[in-house]
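Laboratory data are not the source of any read-out in this text; all were calculated from the coordinates shown. In this text the structure is predicted, and so the values were computed from the model without any measurement. Cβ atoms are built from the backbone, for glycine too; each structure is taken alone.
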Structure 1
Amino acid sequence: MEFERINPLTGGIASTAAAMQPSDIPAIAARAAAAFSAWAAMGPNARRTVLMKAATALEARADAFVEAMMGEIGATKGWALFNLGLAASMVREAAALTTQIAGEVIPSDKPGCLAMALKEPVGVILGIAPWNAPIILGVRAIAVPLACGNSVILKASESCPRTHELIVEAFAEGGFPDGVVNIVTNAPADAGEVVGALIDAPEVKRINFTGSTAVGKIIARRAAGHLKPCLLELGGKAPLIVLANDSAYGLSAAVFTRDTARGLGVARQIRSGICHVNGPTVHDEAQMPFGGVGASGYGRFGGRQGIDSFTETRWITIETQPGHFPI
C-alpha cells in the first residue's frame, strides 16, 4: 500500500511512498537490532570511512534532492542545495567524531581499583525528522548516532518522503551494512499510530525528534512510559532584542548592540539554548551544540554534545589486588 504526496504548488503528484502500518514496525525494529552488534564492533576509522563515503553519495544526488524538495515542499533550488551542503558537512563532522568518543580513568579511593567511565553505543536510535529543512534535519537525526556505533531508524516526514528516502539510499551506497540504516514512511492519517509503535518497540532505546512542542510532548509522554530518553528540539520564538525573555520557549535568540561586552552580559541572562550577539537567530553548524530549553525541548545535537546524547556512560572497575570486605 502506498500514499501520494501532492505538490503544494501545482496540485500534481510529487512522489509516492510506502504507507507503512504499525504492524510493519516490529520487523523493521528487529532488523535494526540484528545489525547493531556488528556495526558497534567496527573500529572508529572503519565507521569514519563509511560516513565519508555517505557524504559523497549525498552530494552526488544533488539533482535528485533538488527535484524532490521542489516537488514535495515547494522549495527553491537554492534552499535545496543549501540543505544538501550543510547536511554533507554534518555527515563529515560526524565522521570526525568517531575517534572522539572517549572515556576516562577516574581516581578511586579503593586501593588497587582501576575505575573507568566508558562511552558505549546504546542500540537502535529512532530519529523523527520534519519537512522544513528536510536534508539537514533528516541527516542530523541519524549521522551522529551512527558515528557512535548505533543502528538507526529514520521516521520520514509525510510531507517529504522521497527526500528522506534519498538520504537513506545515499547512506546505503556509502557502505553501511544491511539493517544499520532504516527508514519508515507512512500516510499522514497513520502517523500517530506508526510513531507510537516505533516508540513502543523494545529494540528502540532512544528517540530524537524535531518538530512542534505539542507533538514533542506526546512523544515524551509515550517514551516516558518505557523510560526511554528523548532528545527534543521543539518550537521556539526568536527574539532579536531582549531585555528579559519571558516566553515559555527558549531555542534561539539574538542581541544586537555596539557594546559587545554588554551584549554578552545580556545573552547570558536570556533563557535560551542558543544566543547570538550581533548575528541572526538562524545559524547552525555541524560542530555546534544545538538545542533549546523550556518549551523548546531538551538535549543537544551537534559535536561532542551529540556524543553524550547517543551513547551510554558505563562505570567499569578492575581490581588489581585482593580487597577487604566490611563484614
Structure 2
Amino acid sequence: MKSTLTHVRFARPHEGKIHDSIPITHTTYYRCVGVPVVAHTNSPDVLPLLEFYLGKPLSNLPKDHAEAITVRVYVQVEDSTKPLSQPVSHLQDDQFVIVLNPSVGIAQGATGNITLYLAPSHLTNPLSAGRMTFERLFNYVLVRHPYLYPLHAAAVGIGSRMAVLVGERNVGKSTLAYACLRRGMHFLSDDLVVRHANDGPFAIRGQGRWVYLEPKLSQCFPELEEDRLRFPKWRKFRVDVHRLYTSQSRSEGTLAAFVLLRQGSRERPSAHHTLGDEVVASLKTHATLFRRPNEQGWIEATLADLERLSGTLPSYTLELSNDHERNAALVQELLEGVR
C-alpha cells in the first residue's frame, strides 16, 4: 500500500486545514440524513456531484454547524500517473484513504473531515467521482457521526410509513426496493438507513436518491438500460431514482415494520410473523462493525434502541421468490396490514 500512495502527486491534507495553495471559490451548506454538511470547492463543476449525494443546498449556514461534516473537493491539474482499474483503499487510525489515480481522497472519522483531490477526467464519471470515491468517503464519516447510528438495510413505504428490509448481503434488498418503487411505493434507501438521536422514537432517515442493481436486472426492468450503460463493466450500476421516480423519493419516514428477507425456492413469495430478536441479530453483525472497539457505550445504546424498536413494532420473515413483482406486492400487503 505504501508504494501505491507514493505515486500519488496530490498533496495530502494537514490536520483538516484548507490547503493554502488552492483557492476556495464556492462554499455551500446541506443537511443530509439530519446531519449538517459544509462543503468547499474550487470549481463550480463539483456542485452537481454534491447536490446528487447531499440534496438541495441550504440558503444559510445551519445553526448546528458545530456538528457539521466538512467536505472539501478540489479539482486538480491532471496527473500523468497511469490510472488504476480499481480503487485502492487503506484504513489506519480512523483515517480512510482511497486512491484512484490520479484522484485521492481522505476521510477522518473522528473529526468529520473529508478531503477529495479529484482529477478533471474523473469529475464527469459517476463511477470514479461518485461510487468509488465521494460516496465511500462520505459514508465512512457519516456512520461515525456522534448523533446517529446506521442500519445496513433498505427501506420502502406507503407515504411516510416505512418497512425496513433486513437481510444478509446479496439477499436482494436493493432489487426488492426497486421493485417496490415500480409499484408506486415510496423509497428511502437501498443500503443505509439511519437513526438520529434528535429524532422521534420511530423516525428513520435515508438517502433516497439512488439504488444500485446488478446489470442482469436491466433485462427484467427495460427502463434501466440507460442507467446501466453509464456503468459499463461494473458489478453494479446506479439507478437515478430522482430521474425515474421523482415524487417517490424520500429522505425521512416513520418506521412501521421490519421485514427479514430470506432466499426462497418457491414460485410465489411467502411471509410470516417472526421474533424481533431475529431482526436484531441480523442488524447487530453490521452495526457493531461501524465503530471502533473503544466506543462500547455507543454499541450498547444502539443495540438497546434496536431491541426497543423490534419489541414494539411487527416483524416478518419474507421468503423471496424469483418473481420481483410478487415479492414487492407482498411487502406492500404486509405494510398495509400494519396499524
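Each of the structures 1, 2 was assessed by relative contact order in percent (Cα under 8 Å, 6 or more apart); the largest value belongs to 1. Could you figure out which one of 1, 2 the value 0.95 for FRET efficiency 1/(1 + (r/R0)^6) of positions 76 and 188 (r between Cβ atoms, R0 = 41 Å, to 0.05) was computed from? For FRET efficiency 1/(1 + (r/R0)^6) of positions 76 and 188 (r between Cβ atoms, R0 = 41 Å, to 0.05), the value 0.95 is produced by structure 1.
Suppose helix-only ellipticity at 222 nm (-39500 (n - 2.57) for each DSSP H run of 4 or more, over all residues; to 500) works out to -12500; of 1, 2, which structure was it derived from?
1
Work out which structure the value 141 belongs to, where volume of the Cα convex hull per residue in Å³ was derived from one of 1, 2. Of the options listed, only 2 reproduces it. Assign the value 36, 19, 14, calculated as semi-axes √(5λ) of the Cα gyration tensor in Å, for residues 156-283 alone, to the correct structure from 1, 2. For semi-axes √(5λ) of the Cα gyration tensor in Å, for residues 156-283 alone, the value 36, 19, 14 is produced by structure 1.
Source structure of the calculated read-out (FRET efficiency 1/(1 + (r/R0)^6) of positions 52 and 124 (r between Cβ atoms, R0 = 25 Å, to 0.05), 0.60) within 1, 2: 1.
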